[in-house]
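Engineer: Next come the structures, one after another.
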Structure P
Amino acid sequence: MLLAIDTSAGTSVAVVDHDRGVLAEHGVPDTMRHAEVVGPLIDRCLIEAGVSVAELSGVVGGMGPGPFTGLRVGIAAARVFALGAARPLIPVISHDAIAFGHYRRGHAGPLLVVTDARRREVYWSAFGGTDAQGLPVRIAAPGLAQPPALLDPRWEHVGLPRLDAATVSAADLGLLAELMFAEQRPFAANDALYLRSPDAVLPTTRKRVSN
C-alpha cells in the first residue's frame, strides 16, 4: 500500500493498493498553493482510505518535470513523510504517470505528453506505447521546449498523438509504482526534473554595508 504525492502540476495525493486499486485521491489544481494544501490532502486521503501510517509500504514522489517552486514542495513532503514513517521513498517520473493513466483508460500506440512549464515553455515526453505488462515505454526526454518547436516538421516526434495534461493524478503515479514494483522494474533516480535553473539565484557579489 502506497501514499503518492505529486506537485508538478497542481497538487495531488492518493493512497493506492496493488490489489484494491485507488483507496483515496484528492487534489487541488491551483499551481501556487502547494505548500498550503499538501499536508491537509495527505491527512484527508489517509483518513478516507482508513489507512494508518504503519500500514504503508512506501511513499511515492512525483519527480517531475515541473517548475522549481511547485515541484520541490511535493518531493520534500514525500521525503519527509517517508523519513518520519521509516518507509522507502519511491521516485517516479510524473510524465510516465500521465502516460500510464492515459494508456490504462484505453489509449494505444505512440503518445506525446505535454505539460505547462510556464514562461511560454512546455515540458514534453514521447512514448512508443506500452510493454506486455502495460507499463509505458518512454522513447525520448523529458525535455523542455517552446510550443512551436513541437510542431516543427523537422522535429523527430512531430505528429505523435498529443496529450496536454493540466494535472498529474497521484493515483496513476501510485498505481504505476505498484506495477513497476510487481514487475521488478527500476524506479527513477531520486533527483527532481526541473530542466531549468530556479528563478531565484544567490547574488554573485557581496553588497557593501556602510557604517
Structure Q
Amino acid sequence: MQDSTPFDAAAARRFREALGLTPAHVAYGMRAAFGQHVDPRLVAAWEQGTMVPDERQLTALAGALWCSPAHLLRAPRTLREHRLARGVSAPDLALEIGMDPAEYERVEATGRWTGDARQAEALARALRLALPALLAFTGREEELAGLLRRAVTTRWQAYAAAVARLVPVPRDRVEAALRTLHASYAAASAGSLNWAAGAHGPGAGPAYLDDVLRHFWAALEA
C-alpha cells in the first residue's frame, strides 16, 4: 500500500488483543490460511503505524483477525480505498462491473473515469458508494454542479431531465430537490439585496451557488 492508505493501526491492535492473540499468532494465521509469509515484527510495525500492509497483506490480516478489511481502514477517500474496504481485487471488480481489467486499473491510477453510465451504476452497487462519491469518482461532479447552478438561477424544470441522467435516483426525487434548491437560492439572493433586514448576509446568493452540490445532496436526502 501507499503511505496515503488510511490503514487504522489502532484498530488492528484492538482486534488482535480482543482475540487474545500475539503478533506471532497473527503472522502464523496469515501464513497458514492465506499464504502470506510475514514476520511477527512486521505485524507489530503495522500496529505501531511505522509500516502499512499491502493489498494482499491487508486481506490476509483481516482474515486472521476475523474481521473485514473495512474494519482495518479509516474512512476511504479514493476509489482504490473503497475497493480495499470491500475486500475485492481490482480484476474481480472489473469483471463485476463489466470493464476490461486493464482499463479499470488505469481508472484507479489516474482518477479519470472512462466507463459508461451502466458501469458506473454497477460500480456504485459493488462498492456501496454514496451518490456524492459515485459522482466524484466517475468525473461527473463538475458537470452536475454546472447544471445545478443553471437550474437554480433560471427555470429548474428545464434541467430536471439532465440532472436525472447524472444522478441515478427516481425523477420525482430529483425534481423535489431542484424545487427546494430554487426556492432556497431565491431566498438567499433576496437576502443579499436586503441583508440589513434579512437573515442572509451580503454575498449569500453567490455563496449558495459555490456550495450548490452540498445543498443538492442535502435536499435529495430530505
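Any read-out appearing in this document is the output of simple, stated calculations on the displayed coordinates, not a laboratory observation. As the structure is a prediction and not an experimental result, all values here were calculated from the model. Cβ atoms are built from the backbone, for glycine too; each structure is taken alone.
Engineer: Where is mean count of other Cβ atoms within 10 Å over residues 89-96 largest, in which of P, Q? If you can, show how the numbers build up before the last one.
Structural biologist: On the way: P: 24.9; Q: 16.1.
Sorting by mean count of other Cβ atoms within 10 Å over residues 89-96 in descending order puts P first.
Engineer: While we're here: Compute FRET efficiency 1/(1 + (r/R0)^6) of positions 17 and 129 (r between Cβ atoms, R0 = 30 Å, to 0.05) for each of P, Q and report the one that scores greatest. Walk me through the numbers before you get to the answer.
Structural biologist: Values: P: 0.70; Q: 0.40.
For this comparison of FRET efficiency 1/(1 + (r/R0)^6) of positions 17 and 129 (r between Cβ atoms, R0 = 30 Å, to 0.05), the top structure is P.
Engineer: Rank structures P, Q by mean count of other Cβ atoms within 10 Å over residues 9-16 and report only the one at the top, that is, the highest. Mind dumping the intermediate values first?
Structural biologist: Details: P: 27.1; Q: 17.6.
Largest calculated value belongs to P.
Engineer: Of the structures P, Q, report the one carrying the highest value of FRET efficiency 1/(1 + (r/R0)^6) of positions 57 and 73 (r between Cβ atoms, R0 = 25 Å, to 0.05).
Structural biologist: Once FRET efficiency 1/(1 + (r/R0)^6) of positions 57 and 73 (r between Cβ atoms, R0 = 25 Å, to 0.05) is tallied for P, Q, the winner is Q.
Engineer: Here's a follow-up. Suppose helix-only ellipticity at 222 nm (-39500 (n - 2.57) for each DSSP H run of 4 or more, over all residues; to 500) works out to -19500; of P, Q, which structure was it derived from? Please list the in-between numbers first.
Structural biologist: Values: P: -9000; Q: -19500.
This figure was derived from Q.
Engineer: Give the label, chosen from P, Q, of the structure having the highest value of distance in nm of label points 7 Å out along Cα→Cβ at positions 145 and 161.
Structural biologist: Numbers: P: 1.9; Q: 2.7.
Top value of distance in nm of label points 7 Å out along Cα→Cβ at positions 145 and 161, among P, Q, belongs to structure Q.
Engineer: Taking 20.2 as the value of Kirkwood radius over Cα pairs in Å derived from one of the structures shown (P, Q), identify that structure. Mind dumping the intermediate values first?
Structural biologist: Details: P: 17.7; Q: 20.2.
Label of the source structure: Q.
Engineer: Can you say which of P, Q returns 25 when relative contact order in percent (Cα under 8 Å, 6 or more apart) is computed? Spell out each step's value before the answer.
Structural biologist: Working: P: 25; Q: 12.
Source structure: P.
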